[in-house]
Structure P
Amino acid sequence: MQYDVIIVGGSYGGMAAALQLARARRKIMVVDAGLRRNRFAEHSHGFLGRDGHAPGAIAQEAKEQLLAYPTVTWVEGKVLSAIRTDKGFRVETDAGQTPDGRRLILALGVEDLLPDLPGLKERWGKSIFHCPYCHGYELDEGDIGVLAVGPASMHQALMLPDWGKTILFTNGVFSPDEEQLAQLSARGVTVEPVPVDEITGHADVHLADDRVVSLAGIFTAPATRPASPLAGQLGCALDDGPMGPYIRVNDLKETSVPGVFACGDAARAAGSVSLAVGDGAFAGASVHRSLMFG
């Protein structure tokens with residue numbers, strides 16, 4: 001089957017790209033594995049018009065609106081591989097489908113590689129977060145912890161006092177120098193050097209010296225990587241961000257491989273629902289432009 005565009009990933013960025021192309025009456029296929037990055041969170045914040053709504057409800061409503069366009073085909077599954085052909089690109093899904101598309105959009109999303117600490121994984125998206133703009137306000141200016149993962153945690157620790165009294169748990173992976181300690185002190189951040197053993201309750205941090213620090217919430221900065229290896233398979237260039245690699249795109253959201261575009265968290269150093277939707281809308285319009293004018 002030949003499509004104008006195949007979009008790999010049906011979360012916020014992928015659907016935003018698809019919507020622009022559907023409204024241009026282009027024939028598109030969206031292949032989605034159903035693993036939105038924010039699937040662990042009960043509420044999504046900071047997205048204009050949907051602040052506080054459940055992430056799954058936002059995605060479901062968007063999908064229903066998208067599928068009202070007759071030129072959209074939605075496939076639930078995973079794209080295993082993608083290759084260039086003389087007419088564009090061919091992908092293979094885990095169901096054995098091999099559709100062709102003149103253009104390819106990678107809206108792959110990212111995988112969060114969480115610190116290996118007992119109690120963290122099951123609280124991810126509930127009382128442990130990575131984005132203060134998405135979850136800081138709801139902590140109601142309560143005590144906040146920052147669990148260090150490396151030097152990048154300095155940035156989080158300096159940000160979070162705007163949302164509550166902040167403690168930086170260095171946890172043996174980051175030692176602020178004198179200049180950094182002065183910066184932290186100026187922002188009112190307390191530095192806790194004793195290692196963390198586990199997290200229990202809502203957000204109770206158990207330290208190696210048997211103290212327990214109860215918090216309104218905890219932030220950490222997990223390493224990330226694109227949730228699929230497709231960009232590498234296709235030869236797309238990657239850039240190194242502070243938390244991991246992301247797909248390099250130009251101002252039109254096109255990758256280093258002509259005809260392959262990318263959007264959302266996998267194509268920027270940091271992301272959110274709002275940024276993914278904006279990136280996706282622009283990528284969709286850019287792909288349409290390339291179809292019209294080559």
Structure Q
Amino acid sequence: MHTHQNESAFDVIVVGGSYAGLSAAMQLARARRRVLVIDAGRRRNRHADRSHGFLTQDGAEAAAIAAQGRAQLRAYPNVAWANETAVAARIDGDGFDVALPDGGTVRGRRLILATGVADTLPAVDGLEERWGTSVFHCPYCHGYELDEGAIGVLAAGEASLHQALMLPDWGQVTLLLNGAFEPRQDQLAALARRGVAVERTPVARIEGRADVVLQDGRRLPLAGLFVATRTHIASPLAGQLGCALETGPMGPYVATDAQKASSVPGVFCCGDLARPAGNVALAVADGALAGIAAHRSLIPELAVLA
């Protein structure tokens with residue numbers, strides 16, 4: 001999109017066209033509002049081939065779910081799409097200006113941010129290239145396919161305890177402390193009750209599918225490896241607008257109310273950007289909430305119901 005839009009062009013601009021953004025835009029499209037979706041095409045789960053646990057789409061290709069949603073949304077004549085990165089956003093009077101890389105700006109009366117988060121993995125040789133194929137963070141998304149095999153949890157901090165205590169429902173678990181932290185006695189007892197082995201020898205590298213090679217030369221063959229990533233907000237827009245943040249176990253996220261409104265009037269946030277952890281189903285639900293709330297906020301007469 002290289003043209004400047006007129007000042008009243010869009011009722012709502014949705015930044016981020018993955019599952020949450022698509023869901024938000026769909027509600028607004030069906031409310032016959034003028035919507036612009038700005039999307040750079042970098043879904044958080046782009047490294048995963050299959051998506052699991054999303055009703056009617058269990059086992060479908062993750063990219064295919066997004067592509068189908070995109071095609072259905074773009075069939076609405078009141079929806080515009082920009083394959084761009086939104087580089088800046090600012091409040092301007094009773095609306096918002098969003099800057100695009102070519103120097104152009106677009107204007108919307110409301111703004112929905114669905115820009116997601118980016119994952120930072122521990123610095124272990126061989127880990128990053130297996131992310132999404134044999135190294136995971138969500139057992140509900142990937143645990144069942146490991147067929148109750150040997151599972152590793154690579155500690156990145158105390159949040160990894162949560163993974164280690166959950167994952168025995170999916171297989172035989174080894175918690176690889178890797179110097180990240182030392183569990184307390186009560187935590188060790190809980191791990192023992194769940195049948196989790198604790199390995200203190202540091203990890204040298206990951207080989208094969210998800211084989212862990214320890215620094216003493218031992219090799220632990222695994223069906224899959226889980227790691228609690230650190231996350232950071234992928235886009236600067238929420239920060240530029242002054243949206244209040246909260247800190248979760250994995251990293252910061254935007255604080256919202258039950259209708260996905262941020263602390264900045266007229267700005268709604270949804271998906272992984274606005275929750276401590278999530279998945280496709282939760283992103284779609286969050287997006288629907290944000291889209292409906294943004295639409296209702298455009299109808300001032302609804303205030304008489306408050």
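Coordinate-derived values only; no laboratory data. For clarity, every value in this text was computed on a predicted model and none was experimentally measured. Cβ atoms are built from the backbone, for glycine too; each structure is taken alone.
The table for this structure:
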read-out	value
Winner on Kirkwood radius over Cα pairs in Å, for residues 103-246 alone once structures P, Q are ranked, highest first	Q
Ranking P, Q by distance in nm of label points 7 Å out along Cα→Cβ at positions 39 and 199, the structure that comes out highest	Q
Identity of the structure behind 15.1 (criterion: mean count of other Cβ atoms within 10 Å over residues 95-102, calculated), options P, Q	P
